[in-house]
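Following are the structures in question.
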Structure I
């Protein structure tokens, strides 16, 4: 899909509905197809620019990310990142867990939000700022409180 970065969203929209892919409006509504085309052509990023893939470490400044996290993200995630548990008490998953073990997923959610929940997209911020937030999130606890 990276080869479609920079293409016209109309090109992707036509491909979604063409004889090869055959996605009807019953399968993907026009509004969803338009958002998908925009993401494919303008929303992707090269994760290796922002995360060192061998170590899973974000290439950001955790100190800068902390300021934004504590002022924006902590309202829902808590100051220690454990206000929301995405799994169970026996097998917790907090923002620190996702940021550490799946930084590409965390960065995607920081940038684009998360469908079905009130997680906002922070696309209005520079990409490096989002990576700084990810760097800070990687310092947050991954386990339950003692």
Structure II
């Protein structure tokens, strides 16, 4: 409640104040005080609404979490996760097989090339120029370690 008056009690000597639980204001501050009181009432109503619905929402949430529907939805998410995990494992195994096959082919290619170079060197002797990647550390030709694949 708000009382607007030109004569104010000592509790409202600054232009407004409280007297026995009633807000008292002069005419100049009446609109500002009324606006503050209105905003406070809106805030109070909002808090009351939230408090009333808090218990109901908690119960609804509990009922949903303990429901068959919620369990089915979580199980569906877990099934999708499991399927995706298994698919990744199968793909990893398939790619590992492909990579091992290629690695063996590369090794065989390197070894065969070294054999060809060795055969030619055996026939023509030292006149065959040194082939980069097939030389020994001391300068003589020899198959080196194959190049490693970048993983």
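Looking at structures I, II, which one was semi-axes √(5λ) of the Cα gyration tensor in Å calculated from, given that it came out as 32, 18, 14? Corresponding structure: I.
Taking FRET efficiency 1/(1 + (r/R0)^6) of positions 14 and 134 (r between Cβ atoms, R0 = 35 Å, to 0.05) as the criterion, which structure among I, II has the greatest value? Structure I comes out on top.
In terms of distance in nm of label points 7 Å out along Cα→Cβ at positions 30 and 126, which of structures I, II is highest?
Numbers: I: 3.9; II: 12.1.
Max of distance in nm of label points 7 Å out along Cα→Cβ at positions 30 and 126: II.
Given a value of -10500 for helix-only ellipticity at 222 nm (-39500 (n - 2.57) for each DSSP H run of 4 or more, over all residues; to 500), point me to the structure among I, II it was derived from. Computed on structure I.
Here FRET efficiency 1/(1 + (r/R0)^6) of positions 6 and 70 (r between Cβ atoms, R0 = 30 Å, to 0.05) is compared for structures I, II. The highest value is that of I. When distance in nm of label points 7 Å out along Cα→Cβ at positions 54 and 94 is computed for each of I, II, the one that comes out at 3.0 is I.
Looking just at relative contact order in percent (Cα under 8 Å, 6 or more apart), which of the labels I, II belongs to the structure with the highest value? Comparing I, II, the top value of relative contact order in percent (Cα under 8 Å, 6 or more apart) belongs to I. Largest in distance in nm of label points 7 Å out along Cα→Cβ at positions 38 and 118 among the labelled structures I, II is structure II.
Every number here is computed from the coordinates shown, using simple stated rules; none is lab data. All values derive from a computational prediction rather than experimental measurement. Cβ atoms are built from the backbone, for glycine too; each structure is taken alone.
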